[in-house]
Every structure is written in C-alpha cells, then in structure tokens.
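Quick note: the coordinates plus some simple rules give every number you see, no bench work behind them. All values derive from a computational prediction rather than experimental measurement. Cβ atoms are built from the backbone, for glycine too; each structure is taken alone.
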Structure 1
Amino acid sequence: MLWGKHISVSLVVSGNFKKLYEERVFKELNSAKFNALYICISNTAWEHDFTKENYCKTSQLSKKIIDGIKERNFLKISFKIHVKEINELQSKALTKFKLLLRLLHNN
C-alpha cells in the first residue's frame, strides 16, 4: 500500500550559500515559472510534510513570512510531484530540479 501523496524535489542552502543566494531567490520567485514552488517556513529544514506549518506557496508569501525566513540559517525551496505521476517521475524530477537551480543562476 502506498501511503504518500507526493514526492518532493528540494534545494536547501545554508550558511554562506544562503547569504550568497537569498536575495536572488526572493527576486526570482516573482516569476510565473515558479508559481508551483513552496518555501519552507519551519524552524528546521528536516520537516518534509507540506503542511501550513512547514511550507508556504511562494505565491502567498508576505513580508512577515519572508522576514521570518531570512532570520533562519537555511533556505529550503521545494516542488511537489503527485504520486499519480510516478511513471513520469524521472523527467518531472529532473525538470523541477533544473528550475530550482535556475533560481541560483544569475540570468
């Protein structure tokens, strides 16, 4: 029996890498290509459930939430892939991961 609803593709940066990429990430999140992206709002990067206590959809970010994220020592951004799409997992996961990497690349 399969108990999960989705598979996540996440990118976590911390320390100097968070400092280096954070502003660029928040600037890029306004792009429509990232509208299905979630950002971790939990105090730990190791919570993986997509509940309102752990994640916020980037389209619903407020200044208060962004300020809270900036206070943490990590930045975790994630996509969900529904388990019904398991047959397409390889291509979908690769596509989602490439999008996450684009957040870090200065276009």
Structure 2
Amino acid sequence: MEKIQRGNKLWEMKFVLPEHTAALKQWRAEQEKISKPSLDEQELMEIGHMVMDSLKHELDVKVVHWEDGDFCEVVGVVERVDQLQKYIKVRTEDDIIKIKVDGLMSVERV
C-alpha cells in the first residue's frame, strides 16, 4: 500500500462541494480578465478617422474593442455614431452591434 503524502491540508480536499467548484471557476475567470489598456491621443484620432470614413463611404472595417475584461473583434460597416451617449453601431452580416466608444482599441480597413 502506498503511503499518503501529507502536504498542505487546506488545498487537498477529498470532498469538494459544488459551491466550492463554482467559486473556484469564478475566481479563475476573474484572474484571466485583462485590464483595459489606455490609448494615446494620436491613436484616438486614427480611430476617429477610420470610423468616420466607414460611416461616410460604407467601408468594411475590423473593430477591436475591450468588453468586460476581454478583447472582441467585429467586422462590418459603421452604421451610426452617437456622440451624446458615446457608442457606435456596427452592421455585420448577421446583426447590428452596439459598441462603447471608450472600449475601442483599434479600427482597421478590411
């Protein structure tokens, strides 16, 4: 019979409750989140020009935006820019997506 190694008893639980498992998964998800990077003024100006070009000329753009600790990519045409509520609407093949302006990371032509 093998000897049982006695290590740190706190982390070596024989019985794990479902609540513990859920809490550990949530904690791991929180640890994997990415903090929102900040952009300088020049990058913001470039993003503004690309968004307005897409809006005026209906050009396809790839929008990378930060949302809830993760980066998301959307490819489509900018349909609307709301300066008062600070969001843009991007029309994709399937849907219209609303993106906050302060979450924009990059906008590139496709």
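In this comparison of 1, 2, the computed figure -11500 for helix-only ellipticity at 222 nm (-39500 (n - 2.57) for each DSSP H run of 4 or more, over all residues; to 500) is attributed to 1. For distance in nm of label points 7 Å out along Cα→Cβ at positions 20 and 52, the calculated result is 5.9, so let me know which of 1, 2 that is. The value was obtained from structure 2.
When Rg and Dmax of the Cα atoms in Å, for residues 28-91 alone is computed across structures 1, 2, the figure 12.8, 39 traces back to 1. Work out which structure the value 202 belongs to, where volume of the Cα convex hull per residue in Å³ was derived from one of 1, 2. Of the options listed, only 2 reproduces it. From 1, 2, which structure was relative contact order in percent (Cα under 8 Å, 6 or more apart) = 43 calculated on? Here the read-out was taken from 1.
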